[in-house]
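Novice: Multiple structures are listed underneath, in structure tokens.
Read the figures in this text as sums done on the coordinates, not as results from a lab. Since this is a predicted model, take the numbers as computed values, not measurements. Cβ atoms are built from the backbone, for glycine too; each structure is taken alone.
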Structure 1
């Protein structure tokens, strides 16, 4: 096993500093965060190298529709693009003079993407290159839009103060959650009877679900006071949600059950992904954390 790098090296500081999102690019992992940091791992998160991003803007989210092609978004409406798995990046959009940050980006197709952010900012591209603003109906521009997520052919956007919207057949409709607190993220179920259901999560452990059959939101009790900032869908269909004070919450959408796991840190976690081999890689305020999945409990989904 290779010796850990000394703590005065740039890569040690990068892997122990603020990271906000992590994604799979084929068999590789890519993480982004403070001051334009982009980190790459070819060994399931054990070691990392840094790639030049071309920006010092805080990067908040990343998505790879294919192993080679990905997009990252962040502060100053920054949008970066890579076509080689994260090794090299090009700036597609930035507005340094403004105060609008992007918080979330989602792939609706290979080159069809949408990004959302501060002060009702929504940008969309149909070709993966040119981004155009999207206007939501009756949206107060003082509020932030924290998450965008596809749900089949539809698109769901969630944000501050319970704001929620769905685009169906090209038309936007308000779909607010029955809760005044912010929603920070959203995921779509992939397995079982809940496949296609959209889940929204956020402040103080709030978690909601909406299905095509019942388009309104239903609250799910998580039993935790921690805010939930990010999550991923595992290969077996379960969710892993992460949040404040090192929260790691295993959620089974088929049975609507939650299981709190031991925190790998007391700092906030903001993103998590399932690496090859099943290990989980989480990122947050104090960098990268590797988590061994727990054995399945009674009643949980298994592969």
Structure 2
């Protein structure tokens, strides 16, 4: 397996892979900040998944009589939005779409980018040039503008947001995967596999994948926070989730006119986006440190 540091990727011996990952797990469990962030993310995820069984108010049912109630109002602990809908219910239900549009694009890009990067890094030569020069084209555009352009071309909607963000992240993961694979392809265990007559597909699937997956996974974990922010930004601009669906970015958009009347309520979706993004970043940093076997 592999460990990642600030300066280099340090492959761990393949024969000691189980011991390596056990060590990584123990080091991660000792990281209190990472475990705290993981607990928060797990709590938010479980609340979003089991929202219908939590006895919450209907997140779609509003009333103009009770619009923009402040935080701490009886029966509405987090107040109500501009249409009188319960903010607590909408934030919890909104976690479903926000987490989906944050995690799913990274997961899909992780699969596609890892495959492309391993092929490019192992094959080298003309195949590497074709794949990596194609990837470089996407780096000519900032991620935000590229996501907006693709979503604008495809049209508004959750599916189109996921597609646009997946396209944005594939080049980034491909570059990391190619870099790690290039550093591993000439190691002794790969040469031994070639000498034994193993096919190219077998070498990439068995020997290469297991030794480059760790660093790529750590990098992809850090992209989840970026994905959530970009997905929320697309919804804020009207290119993502459509009303009346609860989604944190869309809620920020609809509540922006209430920022002066009830700033605490209007800021709640932004607080959720910030908290979840920070937790994913810190968890990714903790995983990176745990995989650094030289510390």
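Novice: Taking Cα Rg over 2.2 N^0.38 Å as the quantity of interest, name the structure among 1, 2 where it is greatest.
Specialist: Top value of Cα Rg over 2.2 N^0.38 Å, among 1, 2, belongs to structure 2.
Novice: Right, something else. Going by distance in nm of label points 7 Å out along Cα→Cβ at positions 160 and 232, which of structures 1, 2 comes out largest? List each step's numbers first, then the result.
Specialist: Working: 1: 3.0; 2: 2.3.
Largest one: structure 1.
Novice: State the single structure among 1, 2 that was used to calculate helix-only ellipticity at 222 nm (-39500 (n - 2.57) for each DSSP H run of 4 or more, over all residues; to 500), giving -500.
Specialist: 1
Novice: With relative contact order in percent (Cα under 8 Å, 6 or more apart) derived from the coordinates and found to be 12, which of 1, 2 does the value describe?
Specialist: So the calculation was done on 1.
Novice: In terms of distance in nm of label points 7 Å out along Cα→Cβ at positions 192 and 224, which of structures 1, 2 is highest?
Specialist: For this comparison of distance in nm of label points 7 Å out along Cα→Cβ at positions 192 and 224, the top structure is 2.
Novice: Taking mean count of other Cβ atoms within 10 Å over residues 168-175 from the coordinates of each of 1, 2, which one would give 12.4?
Specialist: Label of the source structure: 1.
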